[in-house]
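Colleague: Some structures to go through are shown next.
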Structure I
Amino acid sequence: MIKKIWYFLHAKEQELAILVWLKNINKPLYDEYSWKNSIKSVILRIGQIILRLIILIFWAVVSFLGVLTYAFLPLLIIWEIIYQFI
């Protein structure tokens, strides 16, 4: 299960293309090399990277909570069965 979640998060990282945004952070948009466009492109790309990292962190937290739920659900069920007999 952990291996599947690792592949899922890796696929999400590729889907969000965070590394591509990081590689192209200094390239100006539309090949216009004026200083205004350079500043705009850096600000835009930093914003995109932050937003995409937040999305990736969200999926990592959801996956982690899913693993915890899957791991502790049998213990909770056993506890509830014992609680019914007490």
Structure II
Amino acid sequence: MRKYEYLYIIDPQEDVTRQSIEHIKEQYREMGLTLLKEEEMGKRRLAYEIKKKTDGFYYVTQIEIDDIGKLRDFERDLKVNPNILRFMKIRM
């Protein structure tokens, strides 16, 4: 089993943020991975504009997964999601 940490910067509008977080959790359940830890870091000012936004909502998760192929599909979906401004994956 491999462990990863994901940092998401999400559109800071409250309704969009909640929907995006629930969507991420739902995709985690569908992939059958283990969610070890999650933390909502809150709304913060960005160092530079991303998609014409100056603020972003930071959300961090730590996961454990067997099938790396599922993560590739998941990341492809994140790249086209307009509510996810940026994301970063770190292997632990």
Structure III
Amino acid sequence: MTVRSVSLKAGLSDSMLNKFLKGRVQSLTLDTVDKVAAALEVDPRWLAYGEGDPEMASDLAALWRKIDKKDRERARLVLEAFARTGTEG
């Protein structure tokens, strides 16, 4: 993938992504990380912090994008509850 193809798919400017990749911009907003992760089809947490599995996360990211934005907060809370209790809760 090229910077151009990622930026187009993410709906971002080429210059912003180039500046970040060249170190001229030190950080990205969470919204931008989400957009780039969606364009690359990887987990935003993996992209931002290197945590988790990018392949498995891409499936979850695709599901997440299918959830209506107004329902995402409730979905996040449910997932956090599952994460706290584990599989036996």
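Bear in mind these aren't lab numbers, they're just calculated from the coordinates by the rules spelled out. It should be emphasised that the depicted structure is a prediction, and the values quoted were computed from it without experimental measurement.
Colleague: Out of I, II, III, which structure matches -11000 when helix-only ellipticity at 222 nm (-39500 (n - 2.57) for each DSSP H run of 4 or more, over all residues; to 500) is calculated?
Modeller: Traced to structure II.
Colleague: Given a value of 32 for relative contact order in percent (Cα under 8 Å, 6 or more apart), calculated from one of I, II, III, which structure does it belong to?
Modeller: Corresponding structure: I.
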